[in-house]
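Okay, got some structures for you below.
Readers should treat all values here as calculations from the given coordinates under stated rules, not as data from a laboratory. From a predicted model like this one, the values you see are computed outputs, not experimental measurements. Cβ atoms are built from the backbone, for glycine too; each structure is taken alone.
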Structure P
Amino acid sequence: MKKVTCLISMGLILGASLFANGQQEVTVGGTKVGGYNVAYITPSLDVPFWRYIRHGIESEVKILNANSSVVTYDSKNSANTQSSNVQDAITKQVDAIIVSPTDSASCTNVLELAEDAGIPVVICDIGTDGGTYAAFISTNNKAGAKELGEYVAMKLKKGDEVAQIALNQARINGVLRKEGFNEGIATVGAVDVGFKQMEKVNRQEGETYTQDLITAHPELKAIFCHSEDPSMGCCSALESAGRTDVMVVGFDCSPDVVEAIQDGRMLATAAQQPVLMGRKAADCIDKILQGETVEKEIKMNTLLVTQDNIGSIYTTLKEVALTDE
């Protein structure tokens, strides 16, 4: 009896120590039954899309386990900062990492660091060139861009010139968007005359590259922007140049994009579902930490948002793509 009492006392002391140190977790048979700490490593919180994913992660973690916490690291679009953020998360002994890589090549280093530390990783968007991870939640970028290309192709004719303001082609998602869109416009015989590759993915790049494209290609009929903020910069540049003849289509969504589609400045966008992606990433982490098996590759479709359907699809967009509060 004394031995049992001693063991119970030791357990109580250990539990009190864990909670005192902020590690609100208890492990039974390798399964977490208390709280856990998750790090979300994001490329840049200046981009609305990543804020939407963060919201999905944070809200779902609290629903799944009220004792758990999420800390978000902003990598400022720097692979070096991303690596430092991961090292900091590891030092703080987080239980799991969700990463949206700054680029696919540098993600392999993130995965190696986490694997060496025994920390499970879920990748949420963009993808990696290699490494070990527990799950990868991604948009079906090629299919979404192809559907968008087919839609704009209905407004074009054979030989019409189209250009792209693309994500960095070191990112797998950027490559897939470019390829998918080109397949879509090929259905009518439109021609992709060139693309500009973004680094910061902001409105200024969208504006500057649009000016470059319409100067180099005065007969341009449409521009495909790979992200929401650059799409707004593209619209501004075309308005300033008086080019109402150039159609703008985008990838991703934001309140500004919705407004631009409603007032006719944008033709359409392929809206990802970042809030839902974040929720799925958090759900994967919860299952992994409970010792459950998760699907390794999870692909999500985009929502084609146009001037014709914006009214009927808006409620859905607010739930899966636009909430970051």
Structure Q
Amino acid sequence: MKKVILWSALLLPLTGICQQQTVSDTESLSDLNLHAIMTFLSKDSVPERDVQGDFNILNAILNKDMGEGALKKEMDALDMVRDSIAFYHLVTTKPAAIYQKKLLLKKQFVEEHPDSYVSLYELEDNNGMYTADSYALAYEKLSDRLKKTYAAGRIRDRIKEWKKLTPTGIQAVNFTRKDQHGKTIQLSDYRGKLVLLDFWGSWCGACRQSHPHLKEVYERYKNKGLEIIAVANENVHSKGTPLKERKAAWLAAIKKDEVNWVHVLNDEGSGGVDIVNAYQISSYPTKILIDKDGKVLMRVSSLLNVEMDQMIKSILEKEAKK
């Protein structure tokens, strides 16, 4: 069977959207697109010649092989039908690590080119690599020329929106649900632990692409005080579908992805507090880190976010040394 990678579903998800776009398996993981940048800048009448140079620089950086060649060889050695389990494991682990490197390179480019229109675009497009605070800081470091553009207004609007969403330092909203095993749990039961709330859904390719990374984090820190509580919203693409069927899809995804932490369903028919609404979740995946006293530390809407990884490591490894 011919292998075609659905890169956009596996590797290049837009926040809150799980798109599928079939491309050649020889194409790189760079999703930089000059037309998209020019469309973003269209109301500012920026000439393409003022963008092309920096576009070429970043595109060359992103097109360097960071493991794509080796990944393609591994995939070519597998039969998608006969080796379906191995193939699934491969495409849901290694590509994410490669993609994360690309995202970090984009973030680095923004830091090193504060007067580039490409940086302005990447700050908008690659916003999932930032928290609310670091996003605002990255914007402030841009040149005055860029800040005066119409396009920069979209970034300022996002900063304002993010600051309203579950601000750091507030008490996390408590909730009660039955977990995947039928045991009743409350968020407050986990006081004394560092809790990562992961908002996802079985329908969300971007969310499930983040599972291998979360599994690594969980294995590393579950015995040092970390707990993951995953809150699934199965209503997004299943309106009108009976609760029994939505619950079956949720449980099947947990089993297939082998994500063995605490899972609850946002709508389990119990009439409890709507967790998704309480935390103002509008994009998937969204992750919220809660400290041992039940207060919000950080919120990100992203497949992969290094800042959250670093905070988990800093808190738990520091406490382990006490």
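Some points to look at:
- Source structure of the calculated read-out (distance in nm of label points 7 Å out along Cα→Cβ at positions 232 and 256, 0.3) within P, Q: P.
- Label whose coordinates, when mean count of other Cβ atoms within 10 Å over residues 40-47 is calculated, return 14.0 (choices P, Q): Q
- Highest-scoring label, criterion being mean count of other Cβ atoms within 10 Å over residues 72-79, among P, Q: P
- Read-out helix-only ellipticity at 222 nm (-39500 (n - 2.57) for each DSSP H run of 4 or more, over all residues; to 500), computed value -15000, structure in P, Q: P
- Source structure (of P, Q) for Rg/Rh (Cα atoms, Kirkwood Rh), for residues 176-303 alone, computed value 1.08: P
- Origin of the value 88, 38, 31, where Cα extents along the principal axes in Å was derived from one of P, Q: P
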